[in-house]
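Visitor: Got some structures for you, see below.
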Structure 1
Amino acid sequence: MSDTTNSHDHQPDQQRDQHANGPRGPLDGLVVADFSRVLAGPYATMLLADMGATVIKVEGPGGDDTRHWMPPTRDEVSTYYLSINRNKRSITLDLKDPDDAAVARRLADRADVVIENFKPGGLDKYQLDYDSVAASNPKVIYTSISGFGTGGGAHLPGYDLMVQAMSGLMSLTGSPDGPPYRAGISVFDVMTGMHALIGTLAALNERHQSGRGQHIEVNLLSSALSGLVNHTGAYAAAGAVPHRMGNAHPSLFPYEPLETADGEMVIIAGNDRQFAALAKVLGRPELADDPRYATVADRTENRDALKPVLEALLKEHTRAEWFDLLTGAGLPAGPINTVQEGVEFAASLGLEPVVEVGTGTTAVPLVRNPIGFSRSSLRYDLPPPTLGADSDHVRSWINDNTGEFA
């Protein structure tokens, strides 16, 4: 069966290839067959691609769902899709078609890594499950991402919002007397993607030593419970069930937004030394000696008395003035920025948060990979692919069965 694309979607191979001459990266030569969709898997595979791996994104005729999640858009392409699919090759395969399923199996046979997030058991009928792939490719690192694992939750669809609700996160988010809220991002999709990446890299290291492949499994709910750290830890270790506290921290004060002369800013005193420094900057050094506020536990217990004292002092200056005074004293404090202001602040620090991916008219400005290497390079040579852009190239490489993907 031929690839289901149209002339607008299909970008000629040679146009893509002219962008593939950038740095090689620490994972150069590694081939990843990416059968994942939406966020957790594509985020993990993008990070692998940034580090030099050849990531071949397998999409059905309709493409990854995120291609259609808009607005916002750039040049009529979903920015959601653009944000997690750079440096990849795209091949369109309809797994329900026997010929296309055979191509997918040959791709899995040639891959060092297979990453997928189908519902558990969803790839069995195409002989693309771990056991089938490992039978012909025993060194494969096969990473499966699910919502709720392969046991009693195997039938449940894995959406970040479901997991935010069912893990307990939403019970912690929002005002104490208000409704529960979701986090502003798909936090557990991103976290699970990173766990998938960590597991994949660990398995690759083990394979380097033993020569054996293996199956890695991660799921959103387990990542969520791990990511709730001190909250799930409080329940597991002490039977304590945390609750919504707005922007307050259950074990620290101050560790939240406080009012200044022109609005709120975040101010943190994570230990007794920092609180003494804060009291000094505020002109009330004696607060650090007050037995109600002398230790972390004292301040947490007496937050209701301490908060109005601090805010009365903070209202003497603006957020910008306090930012300079507090950070000048080595204290953690900062304004509550918009996303735009956050990116601009990172740029002002020289972090170069936005990078041009690709060259010329096809280049797309995207957020830089957060990992820095002292010797290796990251790559930003391939903009996110149009649907099926590299189908012919990938098929030719699979059929040739020799050499590295180039």
Structure 2
Amino acid sequence: MKSTKVKYNFGNQGTFMIVYSAVLVYFMTGLTVDGLNIIVPGFAALKGWDANQLLSIATPASVAALILTSFWSIVIRKWGLKLSTTIALFAAAVSIILFAQSVNILMYGITETLMITFINCFSVIGGYAMIANWFPKKKGIVLGFTTMGMNVASATIPALLTAFSKIFDPNGNITHALYIFASILFLVGIFNQLLIKASPEDAGCFPDNEREELGHVDLPEGTPGSKERMNYLQALLNPRIWLLGLAYGLTGMGTVGIMSQMIPYLSSNRGFTIQAALMTMSVAALIGVLGSYLWGIVDQKWGTKFATQIYGIWYAAAIAMLIAPGGQMTLYLGIVMIGLGIGGNANFAPSMTTLCYGRSDFATAFSLVNMIHGVIRSAAFLVLGLVRGATGSTETAYLIFIVMSVLGTVVISFVNVKHVKNVEA
């Protein structure tokens, strides 16, 4: 297997775009996955609703949202990447406000769907498309840095939601926290429209910050002079897109399932206090900052396909350690392994899509890859809700996630990349 040298010469503007994309995915992970640790019990306490029912709603809401998100590439083609990202940021802010004002379960489900839709549109579609535009060759290590935003979200957003909930009410009110995050996203939308350059060409720079690469990479999708190749229907009928979605969906089930309910698991099943569980999750997420970087190196040096295969086995072993009956030692080993792994799956899906489809087709291809793997990944909420409700055992659901992670490793092995330029394997 060929090893590729990892290059860090991103340039000042390129580095800024990496940080900005990390901020976008920070909100995605924090508000649609990790934040459920606080949002679900917060609404249950505020409204008197059943927490398991609210958790189960996250699956159909996420499925519907990801189907809607898959059409966002059409908006990008019509309005451009920058404006479409700004629109999504504003729409996400409005959706969060409506979500906070939910008066019944139906409104909760509908507004949660809208919130997840637009958050995904500005982050994993808009943000990752910008990364594909700026770094088509250095995607592995760059995404390793970008997905650190997800790990920071896991470490901070549950705590921020808790703190923001108590700003105007000492007893805590989840709506206060949601209003604050909506206001932040509105400000980010203004910042995006005024200051962001969606491609290096717009900023007078070169892809990968390397002048010699300019003639070897296609122009960003939707830019003047770009070659329009794959449309939505063609992407929908492309078998490799479905393989990518399936592989990353299966490995992603464990990531979402573990991180969305780590605090309740540690407090209810392993004897942690709520404060200790919150701290443990934050520590695991901070370990994940290092993990994102390390998986980015593996991706850049040995290829995304190989990195994904290793990751699937790693995360299955991590879950096994978490639930193993070996006492505190295996529990903490599992937490460290999960911490190192949580950024990996988010790195690989956009990295592999960039490898296979390039800049000109990334937004179209990834909108569908993201939908497929997101729908499968979101089934983790349904598994948790149904299995825990039927058996009272969280560990049983976690065993299912182990199997899914291994299956994801098997599926990615069938993705053919030998015909791709700069083939990695």
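Visitor: Give the label, chosen from 1, 2, of the structure having the highest value of distance in nm of label points 7 Å out along Cα→Cβ at positions 153 and 305.
Guide: For this comparison of distance in nm of label points 7 Å out along Cα→Cβ at positions 153 and 305, the top structure is 1.
Visitor: Assuming -25000 is helix-only ellipticity at 222 nm (-39500 (n - 2.57) for each DSSP H run of 4 or more, over all residues; to 500) as calculated from a single structure, say which of 1, 2 it is.
Guide: Working through the options, I get structure 2.
Visitor: If you work out relative contact order in percent (Cα under 8 Å, 6 or more apart) for 1, 2, which one comes out largest?
Guide: Answer by largest value of relative contact order in percent (Cα under 8 Å, 6 or more apart): 2.
Visitor: Still on this structure, I have one more. Out of 1, 2, which structure matches 19.0 when mean projected area of the Cα convex hull in nm² is calculated?
Guide: Answer for the origin of the read-out: 2.
Visitor: For which of the structures 1, 2 does the calculation of FRET efficiency 1/(1 + (r/R0)^6) of positions 65 and 201 (r between Cβ atoms, R0 = 30 Å, to 0.05) return 0.45?
Guide: Label of the originating structure: 2.
Read-outs: derived from the displayed coordinates by stated rules, not from any lab. Values in this document were obtained by computation on a predicted structure and should not be read as measured data. Cβ atoms are built from the backbone, for glycine too; each structure is taken alone.
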